[in-house]
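Quick heads-up: structures coming right below.
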Structure P
Amino acid sequence: MLWPSAHRFAYTLMLRHIRVTTHFYSGGRHNWTYWQHEFSRAWRVLAPALGLPV
């Protein structure tokens, strides 16, 4: 199961003082609504890094 692994990974990053932003949702489901919401949030960071308009 990926859910516990994702939490352990985020925790390990925190222990190593590596900044990470997480948005864990109840149950760890992956559906289009989830991805659409997260992608729109991530795009604000990704677009400038790729030289694209936000």
Structure Q
Amino acid sequence: MPARVIAYRFDEVVIDKLLKLQWWNFAESELIKIIPILQSADYERLFMLYQNVLKS
């Protein structure tokens, strides 16, 4: 039996931005630079760093 969603960690707006950002497709060198941000809850900082990606 598949798991069911109990709650989401982020609201819909943040989820949408994360999906558009596709950080999992970044080059390893870029990911290494942003590890502290990815490990934190400071997703707005992540969006600010890559705002050009979000606009495309």
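Bear in mind these aren't lab numbers, they're just calculated from the coordinates by the rules spelled out. As the structure is a computational prediction, the values presented were derived from the model and not from experiment.
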When helix-only ellipticity at 222 nm (-39500 (n - 2.57) for each DSSP H run of 4 or more, over all residues; to 500) is calculated, the result is -16500; to which of the structures P, Q does this value belong?
-> Q
Structure responsible for 5.1, with mean projected area of the Cα convex hull in nm² calculated and labels P, Q on offer = Q
